[in-house]
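Please treat every number below as a calculation from the coordinates, not as lab data. Just so you know, these numbers come straight off a predicted model, no measurement behind them. Cβ atoms are built from the backbone, for glycine too; each structure is taken alone.
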Structure I
Amino acid sequence: MMHLIKEIKEVNNFELLLLFNNNEIRKVNLEPKLIEWTTSPQSKFGQLLNLSFFKTIRLDSEMETVVWDNGIDLCPNVLYEMSQSS
C-alpha cells in the first residue's frame, strides 16, 4: 500500500504529527535523520536543522507529502515507516 499524507496535524520542534490516507495519525521525529542526511555544510538538509526554517513545512496536496521551500520533499512511505502510532 502506498502511504500518502493528507494533513500535517502538528509541528513540534522536529516532530511531525501526520494524518495518512489510511486514517492513521502517526508521529515522526526527523531530527536524527536530518543530522544523518546532512553530509556537508552545503546540504539542503542542513537548512532543515534550523527550527525556524523547519517549521515552514507544508503539505503538497498534489504529491501528498511534506515539502519545504528549498526543494526538499520526503517520501510519504519513508515517513510512515519512520513513524509511530500516535
Structure II
Amino acid sequence: MYEAIDQMRELSRQRIPFSFSFMSYSIARRKSEGVVTVHRARLNKQSRKERNQYTDYMLNYTDLSTGETASCWQPLLLTFNDNELELK
C-alpha cells in the first residue's frame, strides 16, 4: 500500500491522473458510505491550516472528473490503477 501511495504522489507531481478506490469512513458520523471509486484523481498537498491528529493517515485528492476535493484514510485504500492493495 505504501508503495502505491508513493506512486500516486509521483504521478500527481507529474500531473498524470490515476484511479483508486477506498472504503469510506467518517469519524464524526461514525459511519461508512461503502466503497468509493475515483476514476481520474490527483493527490493534493496537505494544507498547514488543516493539520490535525489524523493528518498523517489521510490522503487529500481532487476528483478530476468532478473537480471536487476530498480526503480518504490511507489504511482503507483498496485499489490503485485497478490493482488490489494490501497493508504491509
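Structure notes:
- Mean count of other Cβ atoms within 10 Å over residues 37-44 derived as 16.1 - corresponding label from I, II: II
- Comparison of I, II by mean projected area of the Cα convex hull in nm², for residues 21-60 alone - largest value held by: I
- Origin of the value -6000, where helix-only ellipticity at 222 nm (-39500 (n - 2.57) for each DSSP H run of 4 or more, over all residues; to 500) was derived from one of I, II: I
- Value 21, 13, 12, calculated as semi-axes √(5λ) of the Cα gyration tensor in Å, assigned to which of I, II: I
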